[in-house]
Structure I
Amino acid sequence: MTQTPAGWYPDHQQPVLRYWDGDRWTEHTSPYPSGPPGDTGARLRDAHQGHDPRATTPDGEPLAGWWQRVGAVILDGLIVFAVATPLALPWWRDVFEVYGDYFDEISATGSSTVSSFELQSQIAGPLAIIGVIGVVLNFVYVVGFLTWKQATPGKLALGLRVRQREAPHGLPLSVVLKRWLVQGGPQALSIVPLVGTLVGLFSLVDGLWPLWDSRRQAIHDKWADTNVVRRRR
């Protein structure tokens, strides 16, 4: 049996569209899309087939496009990087010194007494501290701003907000934490060999998920039941 996809469909009790969330009818309604004269029939057929061109939340708020979300992630990444780099500088110096000594020895003698395993062991500690700094800073940045403004600075710059899919106002801390746990939490495992590769693959899939999802939700949005919307206020 084919399940009817989520979308706006004609309400048989009144002349409006009602939102079907994929499992049940919601209380959210919307007027029929307006259009040029003579185009009403085509628009009603599109609505009936679930092809309404408007991508919105159940109560009609427009959803953010994928490239808008990517732009916000890039802006946030630059901000976090700018703050994290000076904080982690002492440990980056340790890493550079280890590599510097290693390559100096190779340049002078043509070989090194330090094996690649020993080299990795020497930088493992500093890299772990750098990773922890990044995770903690990301947690404070994302959780703090989403709780305060319902958006990070990157999202604010592009007019985006994060909201609960079924509740337009307020973003409880519990929802923010659930969202971050899936989106930012895996960073804590990214420094572990092999596991880091799997984490990177998951993060890639998570970021691409809105491209084919009917609700434009990433995996972390689905877990927390949130949407990223366009809201210039």
Structure II
Amino acid sequence: MNLLEVKHISKIYGKGEASVHALKDVSFSVLKGEFVAIVGESGSGKSTLLNIIGALDNPTAGKVFIDEKDIFSMKEKKLTVFRRRNIGFIFQSFNLIPELTVEENIIFPVLLDYQKPDKKYLEELLTVLHLKDRRNHLPSQLSGGQQQRTAIGRALITRPSLILADEPTGNLDSQNTSEVIALLKEASRRYEQTILMITHSQTIAQTADRILNVSDGIVTDFGRCRQ
């Protein structure tokens, strides 16, 4: 079953001779629980694609379906709630709230939705992410790897069906990079979450189930990876 369907997405910035075609008639689908790497040179359209799938930007043309729901047919308020409950974001720069502890950063999306955190699931995440002994630490007291694991916990806490990761290992050393990629693969398998991850590293991309290449706004499916 497809969790994500991208249909004929185009994105044009500017008008006339100054217009830039960031995405050109992009179509592909992703199965539920699939871990997909998105590769391509800087400026190729990777981040634009991820932002549109995550409803952080609007396409010029085309549709995006998540769990069979046409996200851009939703009114803004409904889309905001849908995004908060169904899409988890992981960024290269972590984007943690400096005044909040590890635990508070992780549960923040749940509180934002006026819900109570699932304490059992929180403890499971803290264990899987190796953060139990850091739960009361502030971001400034963490290593880069610990900050990124906290960001992964924040993305997982709402049990989203789709996780979008934009260069999640860009600021990490090789050891932490391996740990973060392992955690993302574990999330994909353990929680049946669909993951789209932008990476510049072909080595990291090969750890995914499938690779999509973006070049000059055009997406090519490189197919499934050999594990």
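Here are a few things to note about the model shown:
- Given 13.0 for mean count of other Cβ atoms within 10 Å over residues 99-106, calculated: source structure among I, II: I
- Given 24.0, 86 for Rg and Dmax of the Cα atoms in Å, calculated: source structure among I, II: I
- Among I, II, structure where helix-only ellipticity at 222 nm (-39500 (n - 2.57) for each DSSP H run of 4 or more, over all residues; to 500) as derived comes to -9500: II
- Winner on relative contact order in percent (Cα under 8 Å, 6 or more apart) once structures I, II are ranked, highest first: II
Quick note: the coordinates plus some simple rules give every number you see, no bench work behind them. Model, not experiment: these values are computed from the prediction. Cβ atoms are built from the backbone, for glycine too; each structure is taken alone.
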